[in-house]
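What follows is calculated from the coordinates using simple rules that are stated; it is not laboratory data. Note that the structure is a prediction, hence the values are computed from the model and not measured. Cβ atoms are built from the backbone, for glycine too; each structure is taken alone.
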Structure I
Amino acid sequence: MTALEQYVSSYFGVAEAAELAVISSLFKPETIKKGDYFLLTGKASDRLSFVQTGILRIFLATENKEVTQWISTKGYFVTDLSGFIFEKPARWTIQALTDTDLFTIKREDYKRIGVLVPKWHELEKLFIASCFTTLEDRIFTHLSMTAEERYELFFEHNKSLFNQVPLQYIASMLGMTPETLSRIRKK
């Protein structure tokens with residue numbers, strides 16, 4: 001089983017080898033160099049990618065600051081989901097923080113999966129429910145934990161990112177200022 005097939009299987013629950021092969025064949029390898037953009041706010045979000053290697057930052061530049069929504073690493077998918085599904089302009093900008101290798105599927109090919117794999121719509125529904133649960137957990141964390149608790153939880157699961165990503169991006173993603181993150185790290 002290829003790395004892409006493992007991603008598809010783990011994210012979408014596809015178990016049959018033939019179905020995995022069909023879905024995987026629709027993804028194409030893509031490389032984004034450090035500093036380049038996968039997507040810009042306001043542009044068409046017409047692709048979904050799995051990160052094979054590298055780090056991408058999903059953010060929005062407001063009038064006063066940049067707000068990091070997520071930092072995507074190996075094994076995660078990346079897109080502006082609202083733009084990808086509803087064919088609206090992207091809300092988020094996605095930039096490579098390192099050279100990044102992706103497996104990418106275009107929206108048109110993604111839509112074809114439902115025809116090629118009959119139980120795809122059921123699997124996709126379970127995947128979206130899983131994403132929604134992750135989002136609920138993240139919201140609950142932000143509402144119920146202190147800044148220090150959020151930092152400790154994130155650090156526990158993402159230690160290597162602290163040496164690879166500017167700390168202001170991590171602070172923003174955790175909903176705190178860089179100064180607060182710095183104070184917490186000193187403790």
Structure II
Amino acid sequence: MAKTSKEQKGDDGRRGEIVRAAAKLFRDKGYDGASMRAIANAVGMQCGSPFYHFASKQDILVAVVEEGLRQGLEKTRAVVDPSLRAEAQFAALVKVHLSIILEPGNDFIPVMLYNWRCLDAVHQRRLIATKDEYDAIWQSAVNGLSEAGHLGADTKFARLMVLGAMNFMVTWFKPRKGENLDTLTTKVVEFFLST
């Protein structure tokens with residue numbers, strides 16, 4: 001019997017709740033440390049109920065990573081503006097990337113960063129295209145910085161260093177009084193463009 005649109009919407013809502021709860025648990029405890037029981041408890045379900053929405057814990061991880069990539073790419077595309085000077089485009093990308101990895105509730109990309117190896121090879125291959133699109137946006141911005149005289153010729157290395165340094169902030173950054181996304185963006189941009 002086919003589900004009504006109301007039932008499907010309810011399923012999507014429950015599925016989304018599971019994905020958000022799993023993202024938080026995977027970020028806090030790691031993929032291996034977050035049990036299906038903990039995921040179910042986090043959304044007020046019986047232990048086996050998430051299996052109504054997902055075939056396995058691996059499928060939940062895939063959904064978490066997909067959601068992170070979808071949101072990250074959408075937010076990143078929104079700040080790409082060919083009319084901006086290279087430095088301004090770089091700053092816009094830094095700010096959006098920091099928001100994606102550091103703002104409260106944004107657990108998806110940190111989960112991907114530190115649990116990517118937990119994905120099986122089939123899912124990794126399927127998700128690579130989206131990751132590549134994100135990297136291409138950044139590569140274009142870093143190429144622009146190089147052309148403007150801010151970076152050396154090895155722009156791939158520069159992109160990897162910029163993203164790697166920002167991504168590692170997930171492990172140590174704690175906001176201080178008076179610090180917000182704008183002040184943090186300024187610090188990151190000044191660090192990379194003053195070298």
Structure III
Amino acid sequence: MLLAIDTSAGTSVAVVDRDAGVLAERSSPDTRGHAEVVGRFIRECLDSSGVAVTALSGVAVGMGPGPFTGLRVGIAAARAFAFGAGKPVVPVVSHDAIAFGLVEPTLIVTDARRREIYWSAYAGSDEVGLPIRAHGPALCKPADLADVVPGFAGYSRLDAVTVSAASVGLLAESLYLHKRPFAGDEALYLRSPDVTMSAGPKRVS
């Protein structure tokens with residue numbers, strides 16, 4: 001049983017079980033209010049599902065791709081909750097969660113802001129139903145998509161506004177069941193943050 005969190009697009013939180021499915025889910029499409037709602041969504045999902053924190057086996061979290069500010073809120077929330085609960089963090093690629101269950105070749109596209117998009121191309125699903133990512137995730141201008149995606153014409157396009165935390169959690173359960181690797185611990189920002197630290201103190205004249 002997992003608590004799942006994704007803030008790579010909007011904000012989504014869920015409690016899922018491999019056998020029972022989705023026990024509770026709360027989502028918002030707002031791309032700027034992650035920090036304001038993620039804690040409330042966690043509490044509401046736990047209350048609605050009736051699942052005690054001690055009954056959870058881990059916390060699944062979408063690692064992007066996603067914009068820096070929003071994505072790090074969900075990852076920080078997942079890590080903080082997992083640390084407090086004494087549970088492991090289970091990272092998955094957010095685009096993989098969108099593609100989970102799709103059988104046809106599909107191009108997943110999400111908003112990267114700054115007039116750019118994130119994309120990942122999937123060849124379908126393997127023999128146990130897990131998504132086969134052929135290319136990406138990557139970042140490009142919308143007008144360049146057909147040029148940068150190998151075999152672009154062979155994919156159906158799916159533009160996702162949000163990433164379901166329920167899908168994140170169920171994907172994580174399936175990866176564990178079939179002994180497949182999880183995502184890495186590094187967030188998939190795919191570009192530098194909006195604000196960076198200066199190299200040193202400024203001179204005052």
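When mean count of other Cβ atoms within 10 Å over residues 57-64 is calculated for each of I, II, III, the greatest value falls to III.
Please state which of the structures I, II, III yields -8500 when helix-only ellipticity at 222 nm (-39500 (n - 2.57) for each DSSP H run of 4 or more, over all residues; to 500) is computed from it. Traced to structure III. Using volume of the Cα convex hull per residue in Å³ as the calculated read-out, with 124 as its value, let me know the right label among I, II, III. That value comes from structure I.
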